[in-house]
Structure P
Amino acid sequence: MSKEHHAVLTFARIYNSVLTRLLVLALCIVVSGAIVRYYVLTNFLREDLSAVVEGQQLALATYVAHDVDSKVIRRRLLIERLAASVPLDLLARPEQLRVWLKERSPYQALLAIDVFIVDASGKRVAGYPDPKAPSDTDYTDRDYVQAGLAGKLFFGQPIEGRVNAEPMLPISAPIRNAAGEVRGVLVGMMALSAPGFLDSLLQSRGGTTSGEFQLVFPESRLRIESSRFGMGLQPTSPPGLDVLQDRAMAGFRGTGITVNGEGREEVRAMVSVPSMGWFIVASLPGHEAFSTVERTQRFLIKGAISSIFLFGIICSIVMYFVFRPLFQAAAQADCMTRDELPHAPLPVVRNDEVGHLISAFNRLLLKLNEKQAELEKIAHHDTLTGLPNRHHLSGRLRQVLAQAQRKGTQVGLLFMDLDGFKRINDTLGHEAGDEVLRQVAKRFGAVVRGGDTLARIGGDEFVVLLSDLGADAEETVSTVATKCIAALSMPFLIAGTVCQLGVSIGIALGSGESSADALLLTADRVMYQAKKTGRGRYVTHKL
């Protein structure tokens, strides 16, 4: 056997082994348990962390929203007071008005980086500290100027500054005379990134967290993002790209977990700025919010791999010792099938399930031996008469010829065919014919010698094999043939019917040099000669 073939057989035995299947089943159970624990524990931990993180984000967003609201209210009061203190007579004198604005620059620092005044016609009169802006610029198309001229305090939509593209928020307040008529508008361009206004958006996020805040202006669909890298004015995501943002733009306020426009998971909280139409969004990346879950998952995976590996080793060793008697019994049984060991009962080592299985195998082996003996008998004997069959006769004939060659004796073969059997079989039926054959076998068995072989080789054909014949071989075979003919001379009573039978016999005499086939063919041929000469007689031929 080649090494490759041996390796294939070894792999096949391991693959089909009950130990392998039990081990795989046990490992599947362990792996299934690990998977269930993995998903159940991580889902529970994620849900618990979601509630905690959403609560934290909501608290932060609420703090920032109220802080922004308080600063908006403070600036609204400042611009109202400043607008109320503008000298109306200076509206016609731009230079003196600019000096007046410069003198109040400490108050403006809290309000805006650029303050200017337009008259009732919407044209710029003076400003500070932006001296480059033309004094007669028309601002009537600006919403914040229109609102001021209408007598309203107004916070405009955020815009980008002309110089450095920083996000700016225009604030306007009407300038009234003693009669309450609007004579002009005080406008402040406040930088949203300037210190003192949106600082809370930066300061509320501590440590190394990568979360951010957004100040969203729903009406203009703009947002100011605040991170540790600064602020920028950007449009909000298009509708349909961020579900939670779409809900917030529609008025939803609260917390939730969503996927942003870049496909990353985030935990968000949305809180309105009370006095404005804006809202604050506090967001935290999912990988940071659920980092504990990820670490737990890695721990569970490592633990599961280690436990599966350790369990596999321990389980393999335990099952090997448990099933070792079974393996030994299987090896011995395999040797028995190859006739390397005799068919003997296997030893029972333990009185457990394996021991019971081996005991059952021993009982089965005993029955198989009995069945084998019975099958061997069936294979060599005729089932109807119990006489040796053609197969047994062939083996016996070879033995007798070999013995005759050693001893120098002769062999006689009587080939007998019943006369009148077909008529009985056709008229009385097969059962009657079988009964005739059984009685014929008994009568022939009564006349042949004890060392001779009487066989039925098929149908109504019988053979008598005579061995150890000496010089009187012809006389001996003639005597046996005469007795066989005489044995059938008496009638047979079959199914209440008296039947008469005869027999025609062909005799072949040979020595140890003769072949088995030659003896059988010769005896068969001369038997037909006996039938042709009148039946109920025999014809002898010597090879």
Structure Q
Amino acid sequence: MSAAWWQEGVFYQVYPRSFQDTDGDGVGDLAGVEARLDHLVDLGVDALWLSPIYPSPMVDFGYDVADHCDVDPCCGTLADFDRLLAAAHGKGLRVVLDFVPNHTSDRHAWFVESKSSRTSPKRDWYIWRDAAPGGGPPNNWISDFGGSAWEWDAPTGQYYLHAFLKEQPDLDWRNPDVRRAMYDVLRFWLARGVDGFRIDVLWHILKAEGLPDNPPNPDYRPSMGEMSRVLQTQSTDQPEVHVIAAEMRRIADTYGERVLIGELYLPLDRLMTYYGPGLSGVHLPFNFQLLEAPWNARTIEAIIREYEAALPPGAWPNWVLGNHDRPRVAERVGEAQARVAAMMLLTLRGTPTLYYGDELAIGRVEIPPERVRDPREHREPGLGLGRDPVRTPMAWDATPHAAFTTGAPWLPLHDDWRERNVALQRSAAGSPLSLHRSLLALRRAHPALAVGDIAIVDASGDILAYERRSGTDRLLVALNLGDAPAELTLPAWAHHARPLLSTLEGDAEPAGARLVLRPDEGRVLAPGAPAT
């Protein structure tokens, strides 16, 4: 059987506010994404995932949705979206939207109606409760952004629930009317031609019946953020959410080969349940293990082994190194190892997702206090939880504002944007961008990398190695996660393997029965005598 497009393909996440501005207001827009599609084609990715573009007061920069079936004026119009979709499809790119089902903006017409009175027909579209006996919030739940997850509404004398900001009230997904309305949102965009959805905080959308207290976290430390004071056993990951995921899957399947990707920060055993019985759940429950894993070969080898072993029969894996919420990979491991990380991401079995700017190895971006925009940072400053540093504008060239905008960028660029931009890296043979292009071209040329099996090769020290194989196509990937030379004993089939790609330039020691990797080097090798 042939693989689905989302199994063979590589996803590329765009944060639209920061990709390309075309009207000079300093905020990226859909016309800008369309104007830069050739970068994605040149890079070699297959699908574009857009972070939220819906009408929003932008308290949480698009994740506070005021209308799920339109486009915010800062991004453009529905007509702009249709043009982008047609242009992307014309270039062979799929388009995936963010779907935000857990909550709306407090300015959404549904919540305005719900808040109008206790007898409102939409009162039970959201989660309203009386105060606890003696006063105060109904339970001990904590917002993911700190503080109580309950907000008092004096005019109607009740609290409403918000897992995030108070401007983001949670919908009650136990109400069948809510389900029908949100499923109609899916149908609206699917009928328009989108190729699927990344489902925001999927594990949050159902709460335990009766809303009991969450248990205290015995391992809590203040540096973790206030939300970690409790374990979210009652406020997230309820068994009934799998019924909703299956219903979403059935809707998507009626529109042909579409994909559903679930955002799920969960332990491995619970993550696997979101594939659903008989693979009836989301196609790809996001695998975020590499976002916080210690950069250690043996630790990552164990992660790969355990993840592969845990997959249900027929389930397809996926890997992520960065996104709009977590520090960039080059900040976490340094630029030298970011190159090795890129080789790993694009050669592991499964669907990889690239985050915009990681192909340039953008690292830490310092945001001056007066330019902080993220409400997460404003609510709990100094803990390093702010997301602004990973949402800064893309650098296209060395002209003013890196050609992102003719105005003032909504967030500052990385300090070295004049040297770290697309135009310069495109023409530099050893650049991070050139490496990504080469890796993606190699992936397209070798079924072993796109759809093949994986087998870990015994290694020690700082080396992580694995075989990829599909039919007669057989490759070895060897990665040195350390800053000193390291040696790998090659399996017999790989003796005298020929190098296909290295993360480093210059001559490397040829492989015989043993392979010596330079510091911070990764290599992909194929069977055969050394080239002459």
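Readers should treat all values here as calculations from the given coordinates under stated rules, not as data from a laboratory. For clarity, every value in this text was computed on a predicted model and none was experimentally measured. Cβ atoms are built from the backbone, for glycine too; each structure is taken alone.
State the single structure among P, Q that was used to calculate distance in nm of label points 7 Å out along Cα→Cβ at positions 40 and 496, giving 8.3. Spell out each step's value before the answer.
Working: P: 8.3; Q: 4.5.
Of the structures listed, the value fits P.
Can you rank P, Q by distance in nm of label points 7 Å out along Cα→Cβ at positions 192 and 424 and just name the one with the largest value? Spell out each step's value before the answer.
Details: P: 12.3; Q: 3.8.
Max of distance in nm of label points 7 Å out along Cα→Cβ at positions 192 and 424: P.
One of P, Q was used to compute Cα extents along the principal axes in Å, and the result was 172, 52, 46. Which label is that?
Values: P: 172, 52, 46; Q: 82, 49, 47.
For Cα extents along the principal axes in Å, the value 172, 52, 46 is produced by structure P.
Quick check: 3.4 is what I get for distance in nm of label points 7 Å out along Cα→Cβ at positions 88 and 520, calculated from one of P, Q. Which structure matches?
Values: P: 14.7; Q: 3.4.
Attributed to the structure labelled Q.
If we compute Kirkwood radius over Cα pairs in Å, for residues 264-415 alone for structures P, Q, which one ends up with the highest value? Before the final figure, lay out each step's value.
Numbers: P: 24.7; Q: 17.3.
If we compare Kirkwood radius over Cα pairs in Å, for residues 264-415 alone over P, Q, the biggest value is for P.
Among the shown structures P, Q, from which was the value -7000 of helix-only ellipticity at 222 nm (-39500 (n - 2.57) for each DSSP H run of 4 or more, over all residues; to 500) calculated?
Details: P: -17000; Q: -7000.
For helix-only ellipticity at 222 nm (-39500 (n - 2.57) for each DSSP H run of 4 or more, over all residues; to 500), the value -7000 is produced by structure Q.
Assign the value 0.90, calculated as FRET efficiency 1/(1 + (r/R0)^6) of positions 104 and 392 (r between Cβ atoms, R0 = 41 Å, to 0.05), to the correct structure from P, Q. Intermediate values should be presented prior to the final figure.
Details: P: 0.00; Q: 0.90.
This figure was derived from Q.
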